[in-house]
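*Asks:* Please find the structures below.
Computed from the coordinates by the stated procedures, all read-outs in this text should not be read as laboratory data. Keep in mind that this is a model prediction, so the values were computed, not measured. Cβ atoms are built from the backbone, for glycine too; each structure is taken alone.
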Structure 1
Amino acid sequence: MVLPILKYGHPALRQKGARVEKITPPIRQLIEDLLATMYAAAGVGLAAQQVGHALQLTVIDVRGVKDRPSSLELAGKPADVGGFMPLVLFNPIVTPLDNPIAGPEGCLSFPEIFADIARPESVHVVGMNEKGERIEFRCGGLLARAVQHEADHLHGILFIDRMSNEIKKELKHQLDQLQQASKEELRKKAKP
């Protein structure tokens, strides 16, 4: 089922996700819903917080992006990124492997807002997959950027928190409007 994506200003986006230790039927359903929602919104990643669940769960699929390549290593050997997608990732621990470089990012919780964000070009990731198995991989390019962006969501960190003050100033009007609209929507839902 396609779920509504929470927009900037909703408090759920700032919640730190609880670790997931067991794959239960409701968690399986949430994975399906996250994937359906991400694909419907033409995104490359979606975190549980973005649909109102404070869990360390994200889904990623970079297969549709041709102009921003990704790299993947499994057990120290190059692997096919497409064969690894969609990626369901629980409780990720992300370790940077090199210095940050600026690159373009957007976020489904910030429609039509894009900015260059500095992140390491490649990372080492340890987590759990949808079968409850430990997974470990290294990735670069867009996949590394998506993993870092989504891992931030799982800790209540938004991509605007990684923006330079200069970029935030340029986007201030759009961000204020988006935040105000989210708060207004919450007020309407709270009224009996």
Structure 2
Amino acid sequence: MGDSQKQPRSKQELIVAEWLRLGGNAIGRKELRAIQRVLCEEFGEGAIESPAKIARVLADEGAELRHPEVIELDAKWREDRIEQETAKFRGLERFLDAKPVRLREAESLIKKLEQARQTSERHEEQINVQRLRDIAINARRAAESLGNDSTINQRQRDEQAEVAQWFAVWLQSPGLFDDWLELRRRSPDFRKKFLMEKSL
């Protein structure tokens, strides 16, 4: 009895403890959702396990599984996760357009990249961190290409070269980008090129 009132220390222990609290019955949609809610409350949203993983843990403990419900819920959960992951990158595709990006817009988009990177690192989502790096690499290449494009005016070429430099800095030291940008804006070179730019 004393053991059953002990606070679970791991996700696996919490999964089993919650199943037992729910009555130790067969596992289906309702039970899996309840266990996911408890995992979220205890460990945070990034620690929620898939319905299939929870079901495997409980099957190892002898739980009976209502397989169709487990499979359907797991498929739906994974679909929702993909939608959430995709939503993180909305707005960043603007970097990949073959159109010049203004400095203010570039700064705003790089800040979105950095917020998404920090969130992904906190949740140990390395695939997302790599996607963000790939977006930044491709955006830097696009800006470099536009910086050398003689069909756009010199001011736009200068802006695109500047944007490419910003991406290079963010890729090397994302956590220092804001401080670097502040110093960059104070530099004589930047002020000479962009001081008259009203949109900064």
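*Asks:* Using distance in nm of label points 7 Å out along Cα→Cβ at positions 83 and 147 as the calculated read-out, with 4.0 as its value, let me know the right label among 1, 2.
*Replies:* Working through the options, I get structure 2.
*Asks:* Among the shown structures 1, 2, from which was the value 15 of relative contact order in percent (Cα under 8 Å, 6 or more apart) calculated?
*Replies:* Only one of 1, 2 returns 15 for relative contact order in percent (Cα under 8 Å, 6 or more apart), namely 2.
*Asks:* Taking volume of the Cα convex hull per residue in Å³, for residues 107-178 alone from the coordinates of each of 1, 2, which one would give 73?
*Replies:* Clearly, the read-out refers to 2.
*Asks:* Please state which of the structures 1, 2 yields 1.48 when Cα Rg over 2.2 N^0.38 Å is computed from it.
*Replies:* 2
*Asks:* Sticking with this one: Thinking of 1, 2, which structure, once helix-only ellipticity at 222 nm (-39500 (n - 2.57) for each DSSP H run of 4 or more, over all residues; to 500) is computed, gives back -22500?
*Replies:* Computed on structure 2.
*Asks:* By the measure FRET efficiency 1/(1 + (r/R0)^6) of positions 67 and 155 (r between Cβ atoms, R0 = 25 Å, to 0.05), tell me the structure among 1, 2 with the highest figure. Before the final figure, lay out each step's value.
*Replies:* Numbers: 1: 0.30; 2: 0.00.
Result for FRET efficiency 1/(1 + (r/R0)^6) of positions 67 and 155 (r between Cβ atoms, R0 = 25 Å, to 0.05) over 1, 2: largest is 1.
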